[in-house]
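Listed below are the structures to be examined.
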Structure I
Amino acid sequence: MTVEILRLAACDLGVMRELNALFGREFGDPESYEAAPPTDAWLRDVLAKDHVFALIAREGAVVVGGLVAYQLDKLEQARSEIYIYDLAVAATHRRRGIATSLVERLKRLAAERGAWVVYVQADHGDDPAVALYSKLGVREDVMHFDIEVPKPR
């Protein structure tokens, strides 16, 4: 069966929830993706934003992969870049070019929006991700820090 790549819109709430469930399973982190799901209104608002890219790979009616990316406007030059935040393919559908197809679709969308680069991070030890991203781009070794934000009182 053919896999099609689609960009989700504000009306695709159920499909976005399927994608979050897939992320939770494939990342081994259902707590982050399903324990406190956003409301329909939240999902609708975020999916309606033109700088948010939620792409799915669908085989028939089943979501078998997807990515979420964000376009970031820069201040050092009049340009933007697109950051892939999440990218996953179901274990049953890996090694079929689905992740590459998702990134290729994002690259076309990025070009349409005038972005100058698409970037992504991978964790040490995630060899399949590192291999995929090495095939698609130039590797930079950087460090990532999460800076905690104080909770409102």
Structure II
Amino acid sequence: MELEHLLETVHGFDGVLDLAPDEASGAPEIAWGDHFLYWSADGAVPERVQPYATVVTKDYPDDDRSDLDPPDRWRVNVHVGRARFAELTGEDTRHISDRWDFAVADVMLPHPVYGALGWVSVVNPGERTSATVLALLRDAHERARARAERREPEPDPGT
């Protein structure tokens, strides 16, 4: 799967907000070219909410085990929760083994930094993982929508 195809699909989700920092955004240079995906009914960045998924296109100082610096390598990361994480990886978020090669492509992996929080990742999704990745993104998007809707104040019946 090409990165552009993944983003095109996600951009078709109702209420998606894709923060994609660049030089003009004022964001730190390290984040340029990456994508932070939120559910947002009004297109505004939600306050006190983490993205439900990210796409990173390079290594970060504290996250370099996926070897993303070579050309055409990228990683999609999705928050799936602890139960789904166990189904996808066979691991308990409290005790992730050290058997993982986080640089291998097209394999469902615990996130190398945030796996313990229920995040999975795939480097360059391909034939084996693309359909699952897209389904996980849609599910994460819908869960983010449901959380946001639960947080919305009830309308005043007197107005």
Structure III
Amino acid sequence: MKLGILVAGVCVAVAGVAMAAEEFASAKEAEALVNKVVAALKANRAQTFKEITDKDAKWIDRDLYPTVMDLSGKVLAHGQNPKMVDKDLIDFKDPDGKLFYKERMELAKSKGKFWQDYKFTDPISKKVLPKQAYCYALTDAVVCAGVYKR
């Protein structure tokens, strides 16, 4: 009897962890979204920018959304905050004072594809959390999507 209760308890705990994991995007999903945006930009740049900024459901998934910036740090499309579009964020700092957009542009120029760590406001909890973004540099822009570390 006790063993049956223990097994049932473990099953419930494992199921709860699996369900919680599905609540939030994974690193693999962030990479897939960035690659999808890159392909869409090559097909129709203006439409893709508009869809991302309008929070079209094909670009937004739980806490996962893309951003696109030019290589000077100007936001071209933002999947969570349309007010960011056309803003120059090169000197924008995260809560720890990290110039993460400036770092992002430097990484884009030197690496092409990369992961970057910084802190940002989670769209679900509205709390500042550590975040890791996957980014892909094009000749004139950088596409990123990130996962929050919980």
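We did not get these values from a lab; they are worked out from the coordinates using the rules stated. None of these values were measured; they are calculated from a predicted model. Cβ atoms are built from the backbone, for glycine too; each structure is taken alone.
Worth pointing out:
- Rg and Dmax of the Cα atoms in Å derived as 16.4, 59 - corresponding label from I, II, III: II
- For 17.9 (mean count of other Cβ atoms within 10 Å over residues 28-35, calculated) the corresponding structure among I, II, III: III
- With helix-only ellipticity at 222 nm (-39500 (n - 2.57) for each DSSP H run of 4 or more, over all residues; to 500) derived as -10000, matching label from I, II, III: I
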